[in-house]
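Below you'll find a set of structures to go through.
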Structure 1
Amino acid sequence: MKAETDLAARWLGGSVMAASDESFGDKENLLNAGPAAFEPGHYGNRGEIVDGWETRRRREPGHDWALVRLGTPGMITSVDVDTSFFTGNYPEFCRVEACGREGYPGPGELNDPGTDWVEIVPRSALQGNEHNAFAVSDSHRFTHVRLSVFPDGGVARLRVFGHAMPDPRLLDGVTVDLAGQLCGGQVIASSDAFYTSAQMLNRPDEARTMGEGWETRRRRDAGHDHVVLRLGVAGIVRQLIIDTRHFRYNASAAVAVYGCDLQTVPSFDSEEWTPLLERTMLQPDTRHHFAISSKRVTEVIRLDAFPDGGLSRVRVIGGADPAARRRAGYAWFNSLPDTQAIEALRAAGIDSDRVARVVEQRPLPENWIGDLRAATPASSSLWDDKALREMATLLDGPRADAF
């Protein structure tokens, strides 16, 4: 079972790009990290100060909307339209749409009638002072969402939960944090979360306080704590960064790190676990860098923390394995909305005739390039070597240079 991520979270880079109106409450409040708060009786020049996005009372036809760029694109599984503390001024209904676009379109481009918005939450009734949760069944990968409220009113927070699916082209030729949320990495298990959750460990930002790291209770036995992370893409680990920032008197005293190349997490005593970092002492409030010499492909990381305590962040720096890059490339391309798939193919240099055929054939199997190469006569003008190289680079990555 995959853990869900708030794809719109500001720590991932989410942003409220534009809104139809924000007379009483700023649109940026929608993505504030913490829960909404409200102190009645505090007024400013625009009226009572609210912790949310609130529009004026409409006296004309229409409705209000807010446009959000997801911090990381992905498959959306649910949306929470939180109206906390909005009781007499919440919208009657909402609708949520999503789209997938290449590059960095601005609000004008996104709101253009030609943009292919998909309704992922149909017009639905809202309750005031509630978390209004809506399941999403569309399995495409999206980059932006648009929240519409009818006719006007206030929404405290917007959460867009789902599974991150980064652009695999961003993995080509570079090292990245393979375990990071931006790469699709997930914390899938931890021994303890008494004070704060291990889900903090692979956030891409820097912890601002001890409360933004992973802290366990004090152990009174002979055991130790652990956390398991599934990498967003399997790869060769080159460096581990273990950060104890802000943990001055309660940092973990030491860590040991293991890796395996299995999707299914093996038992702790399994020989599938390969040591990446032997048990090593840590300093409090310190960012530690450890060079790793393993040549084995790693899919899952297990970090043992001795005996307990706190860690701020864990980074697993490395390069994507070619086979994993290929799997990611096909999964990404097959999940794109048609309009974005067309954009991606054109940007890769594929001409219009081929673009239409490729999009119609989705989902493409992972051996699609090889099968096409074997079935295409050398004299074919539709799929010549140049076109196949362009497709292979897009789907398989730049190492797909066998043509």
Structure 2
Amino acid sequence: MPIYTQSQLKSDISAKIKGKVGILIDPQSTMNQGVRQVYSDLDLVSARRRSQLTPNLFSGLFEYACPTDLKGYGIITVQDQTFSRARDWGLVPYEQFMRRQGANTIAISDYDSVKKILLNTYNPTALVNASDDATIIPNASTAVASMDSLSSGGGTWGPFGDVTVGEVYQDQDNFVQGTGSIRYNINATAGTTAGIVNSTLSQSDLSAYFSQNGQAFIWAYITSVTNLTNFILRLGSDASNYNSKTVTGQADGTSFVVGWNLLRFDLSSVSATGTPITTAIDYCAIYMTKTAGKISETAYRFDYLVLRRGQVNNLYYYSQYGWQSAVGTYKANSTTASDLLNADEQEYELILAKCAELAADEADEDKVSKKEAERYERLKKQYEMDRPSEALIMISTVADFVRV
């Protein structure tokens, strides 16, 4: 539990610079700068955090939510909650991950100011070495409809909401998986829904997925995110008896974007209409909720509806947030005297030395600034020896060399 407050740090800095803390332009800003510098220089033990991976870990699902406070590429590991033997994860550049997709690899995608964790858990040895529990991911799955054609999954996919009969097509040019997708156009009717429906799917027992780890995934192509509120999935035994689930963003927690979006519906907390029979599912509707002004738009698509059961895992990483509030909320910068430093005794001395160096420089206490700078370097070197970083080291493979 953190014990050092912003108030304590300010008092100790003042003692270092002969009581001149009052002449600093903004003592709080100086302290925040010092803390950020130490957190940038070192992977502190007190900066290690653990958060549940979102969504659950699935073989074949690559994108996962990235903690907002992840420090650079500072991932330590991914571990299931049973603490069984951990996989040997390897951190690789994003481009290498997408090119090679090696087993048990991690990468960070950081494009368009959106950071994501990429994980590949697939390992072919699991197929022939079932005793190696480190390679096996619980990954029961049922493909409800590949959506390669209008008859995919049995029955026929047709219009739902503001989609005119005849405006639902097979699209063999733009798809994610298989040989095609189902395309639909929004008509000029000023309603609030638009999508596709199939009332005569091949009947399936999906009851196992309506439990703690059951998830439904589908790819949705969005032409425009303007006036789009959410997507809703209905799965049931007919149009009057179904379970429904709403999502307001992509599977990894990021916002909808123009182009392909992977949607994830958590089936453990659905809303029931009527009395759906989950052992005899043959009805499905997938559609958007929109404003009445979203009309006459074309080229929306859905592709590959699949239900999966994954494994609950934790992501272990280094945080870049050096503070937390009195109620435990992690913060990038301190805003009040009661905020707590994420630091133990040894780490506090590092932070104090760096903050005192910066404060002394601002207060024209040159000797103190030099002294504290030298002290900081000594403390940093000792800390790196005592507590080396546990973050994965990124390894880039330029090419494979195969002996013929």
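Structures 1, 2 were shown, and distance in nm of label points 7 Å out along Cα→Cβ at positions 80 and 104 at 3.0 was computed from 1. Out of 1, 2, choose the structure whose coordinates give helix-only ellipticity at 222 nm (-39500 (n - 2.57) for each DSSP H run of 4 or more, over all residues; to 500) equal to -6000 when calculated. It must be structure 2, since only it matches.
Given that relative contact order in percent (Cα under 8 Å, 6 or more apart), derived from a single structure, equals 26, which label among 1, 2 identifies that structure? Derived from the structure labelled 2.
Each of 1, 2 could give FRET efficiency 1/(1 + (r/R0)^6) of positions 112 and 248 (r between Cβ atoms, R0 = 30 Å, to 0.05), but the derived value 0.05 comes from 1. When Rg/Rh (Cα atoms, Kirkwood Rh), for residues 8-207 alone is calculated for each of 1, 2, the greatest value falls to 2.
Quick check for you: by distance in nm of label points 7 Å out along Cα→Cβ at positions 272 and 320, which of 1, 2 is greatest? Greatest value across 1, 2: structure 2.
Quick check: 160 is what I get for volume of the Cα convex hull per residue in Å³, calculated from one of 1, 2. Which structure matches? Source structure: 1. Assign the value 0.8, calculated as distance in nm of label points 7 Å out along Cα→Cβ at positions 24 and 48, to the correct structure from 1, 2. Only structure 1 yields this read-out. Looking at distance in nm of label points 7 Å out along Cα→Cβ at positions 152 and 168 over structures 1, 2, structure 1 comes out largest.
Since every read-out is calculated from the coordinates, none of them should be taken as a lab result. The structure displayed is predicted, hence computed values, not measured ones. Cβ atoms are built from the backbone, for glycine too; each structure is taken alone.
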